[in-house]
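Heads up, there are several structures right after this.
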Structure I
Amino acid sequence: MTRLSNPWLTIGFDAFTLGVEAASVVMLRTLALAEGGAKAQAEAVRMVTEKAEAASALAVRAATGDLGKRPATVASRTLKHYRRKVRSNRRRLAKRGSLRS
């Protein structure tokens, strides 16, 4: 993909893509959780745990300067951090199709 001269255009597109991917994860998780049972409960716990872990890992990166100094760099790396997690969940949930045994 060609780099745009204005980094905020790329960041805006990345944010939009994150939103679309996150919406698909919400849909897949909602369907899976609606089935109930032990696997659904485990998924609910995993969902909450993952959110806390992702946020704390990002806080450490911010505190250590790993996200960069320029606002566009910080925004881009923050989106990349969350997109990686969301994409992983989307693939995992889509592959399983549901939480049924």
Structure II
Amino acid sequence: MVAAKDVPVIDTFQYGGPFLVPATVSFLVKWEATGPSHKRGSGKAVGPKNPAAFRGTFAPARSTGRFSGAELGFSFVSKPGASSERGGYAEIGKERNGDFLS
């Protein structure tokens, strides 16, 4: 799960534009495995710059989330039940890389 509540951000109407508006965002995202996990990566069997230089266990998952934001005169809330089941993709797992790779 990852969550944040009323995080202050700056909203703009144009990327890098001159109009900056203080705003807040909140979100809650949860993942739940829907199938068996599988080991991935080659660890130290490959060079450190190789994309397979990690070890991990990953499983297909279902994710659900709630998102909201507000600024002066405007706010939004995501549709209840927003989920990866409706044509999206989610995965959950654990990974080790770099100095943590053993």
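Which structure, out of I, II, was P(r) over Cα pairs in 10 Å bins from 0, in percent, for residues 19-58 alone derived from, given a value of 22, 23, 21, 19, 15, 0?
II
State the single structure among I, II that was used to calculate log10 I(q)/I(0) by the Debye sum over Cα atoms at q = 0.12, 0.15 Å⁻¹, giving -0.65, -0.83.
The read-out was computed on structure II.
For structures I, II, which has the highest computed value of relative contact order in percent (Cα under 8 Å, 6 or more apart)?
Checked I, II; max of relative contact order in percent (Cα under 8 Å, 6 or more apart) sits with I.
For helix-only ellipticity at 222 nm (-39500 (n - 2.57) for each DSSP H run of 4 or more, over all residues; to 500), the calculated result is -28500, so let me know which of I, II that is.
Checking each candidate, the match is I.
Read the figures in this text as sums done on the coordinates, not as results from a lab. All values reported here derive from a predicted model rather than from experimental measurement.
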